[in-house]
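Enquirer: Structures given as structure tokens follow.
Just so you know, all these numbers are worked out from the coordinates, no wet-lab data involved. In this text, all values refer to a predicted model and were calculated from it rather than measured experimentally. Cβ atoms are built from the backbone, for glycine too; each structure is taken alone.
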Structure I
Amino acid sequence: MTKLLSALGLYTYESYLKQFQEWVEQGKTSSKDASKELIEFTKLNFARTQRIHKTIVIDPLLKKSVESLQNNYMWMVITEAWCGDSAQNLPVIAEIAKLNTEKIKLYIIFRDPNPDLINNYLTSGSRAIPKLIAINETSSEEAFVWGPRPALAQELLKAWKINPEGKTWGDFEKELHGWYAKDKAVTLQSEFLTIINQLE
């Protein structure tokens, strides 16, 4: 099964984490010919991922809703290991999916080798990641799409793009990750609670 998934370009979350760790140990990342900067981001993101798994507190209401799902779903997340937003959100998505493994199958697929896929899920014209596409396996229809970041974080980015106020991208990125640290995945979980409660 693992070989079949790999041939399709899909990873289970566990195999993704294993590959993630190997890239960090080898000084690589998920994109070929990546810059030193992206490789450094990958190291930082692996540490972020590990920390979130250790510290995440799941909302009891969200847990109850996920455990009550009636249909089977495939959650496919388009991402790259160097992506900071992915490091903040994908571990939380994985923890949510883990609440009901009978009903949710989580898979990871990389953006760069799959341009046709991400081009169907652009955010304001850009290939922003992570992007979660949820498929109802009973109906084979798209159940919902989430990403690339919680709405409040997306608004911060939009505001910076409209008026940077002298902040570089590096300055803004620090501010964004500061927001993630203070929020502690509360906003993301609230969004998923709303989404899951609206599923049939």
Structure II
Amino acid sequence: MQAALLPLLEDFLSAIVFVVVYGLTKQLVLATSLAIAVGLGQFAFGVIKRRPFTIMRWIALALAVGLGSMTLLTNNSHYIQLKPTIAHLVIGATMLKRAWLLRYLPPIAKTWLPEAAVVGWGHAWAALMLATAVANAIAAQWLSVPAWGACLIGLWMLKGVFGTAQYFSMRQQVVRRMTEAAATARNAASAT
């Protein structure tokens, strides 16, 4: 779960910085400038550390700089507020790929989970991301920046709850299937 949520947190770090700085200072230019600086800093850090740049990292950088610049040019926070919407749409669309979740699972889960469970959770995550995109777009359009920030934090908390539910559900399935397999093996051994 942490392996999947940490990259998402990194991808949205500039939006988080924007929300926190704006909430503390009410300075749109300062908050936006720092959000752009964070996006550029993440890029530079990745280059220095020779970390591979995924498509989402490039999109996050482009959105931070592009939408941040539009916010500065127009003095309108709606541009920067739409960054999570666009990113969630891209992530949600990517998550529609069958069994994308497999790369994030530990070997024991890959061995014992039925494919239907992995595909089902993957599609559930895709639906959550797409719903989050819509919710963010509505919040960005109709709420003040502080209220939008609170909504964004609530959406992050929802993803945490969802990820926790997924973890415990998958764990329970793995344990149950392993227990059933052990019982079947014992019964087969005692029958011979």
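Enquirer: Quick one: helix-only ellipticity at 222 nm (-39500 (n - 2.57) for each DSSP H run of 4 or more, over all residues; to 500) came out at -16000 when computed from one of I, II, so which one is it?
Expert: I
Enquirer: One of I, II was used to compute Kirkwood radius over Cα pairs in Å, for residues 17-120 alone, and the answer was 14.9. Which one was it?
Expert: Only structure I yields this read-out.
Enquirer: A further question on this structure: I have 3.4 for distance in nm of label points 7 Å out along Cα→Cβ at positions 25 and 57, calculated from one of the structures I, II. Which structure is it?
Expert: I
Enquirer: With volume of the Cα convex hull per residue in Å³ as the yardstick, tell me which of I, II scores highest.
Expert: Top value of volume of the Cα convex hull per residue in Å³ goes to structure I.
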